[in-house]
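These are the structures in question, set out in turn.
Each value in this text was obtained by applying a stated rule to the coordinates, not by laboratory testing. Note that the coordinates shown come from a computational prediction; the quantities given were computed from them, not determined experimentally. Cβ atoms are built from the backbone, for glycine too; each structure is taken alone.
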Structure 1
Amino acid sequence: MSDIVTQKEFYEAIQKVTKETNDLTIAMTETKTLIRDYNGLRQTINDVDDRVQKLENDKDNKKNYREYIAWLVALVNTLLAIFMAIN
């Protein structure tokens, strides 16, 4: 076996390495784009989740206010009934 490489074999090996390097660069660029898109999507999901939590909290707060108003009306009615019964 000969360890001597002809110029043609050397050129073909360099061409093969160059093509593989270019293919790898393209794949890395595509991966970078996918990661960027995923991060954007992840941020959008987090923003929507925050908005949903805020809406749910607002809904709970409105429900609490309505409950307090109902208890206040019931208390006032009870006090008026007691006051009228005394008079």
Structure 2
Amino acid sequence: MKLTKQESELIQFIRTLDFDDMLNVLDGIKAVAEDLSIKSYDQMGKDNIMASVGFESQAEKMTKLEQLLGDANEEYRKEIYSVLEEGE
């Protein structure tokens, strides 16, 4: 797979972010995912199934983006996995 210039720049930028930067980015994405999940439940309560499914799908995509971005940053990965290993 060949990357576009923009994709390559994004990857390079993600690599420059430090642990605190990544926490801020990922916290923001997590907040959006949680908001979308709440909207999904709200719509389910209003019997608006299509909207509910749409919001839940968006929430799942944000959660996946959060995970992939975290895993793509070496400093974040090292910090998080070292904390997880200490907890075992």
Could you figure out which one of 1, 2 the value -29500 for helix-only ellipticity at 222 nm (-39500 (n - 2.57) for each DSSP H run of 4 or more, over all residues; to 500) was computed from?
2
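Which of 1, 2 yields 16.1 for mean count of other Cβ atoms within 10 Å over residues 36-43, as computed?
2
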Comparing structures 1, 2 by percent of Cα pairs over 23 Å apart, which one has the largest value?
1
Comparing volume of the Cα convex hull per residue in Å³, for residues 4-43 alone across structures 1, 2, which is largest?
2
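Check the numbers for distance in nm of label points 7 Å out along Cα→Cβ at positions 12 and 28 across 1, 2 and tell me which is largest. Working shown, then result.
On the way: 1: 2.8; 2: 2.1.
Largest calculated value belongs to 1.
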Please state which of the structures 1, 2 yields 10.0 when mean count of other Cβ atoms within 10 Å over residues 52-59 is computed from it.
1
With FRET efficiency 1/(1 + (r/R0)^6) of positions 20 and 60 (r between Cβ atoms, R0 = 25 Å, to 0.05) as the yardstick, tell me which of 1, 2 scores highest.
2
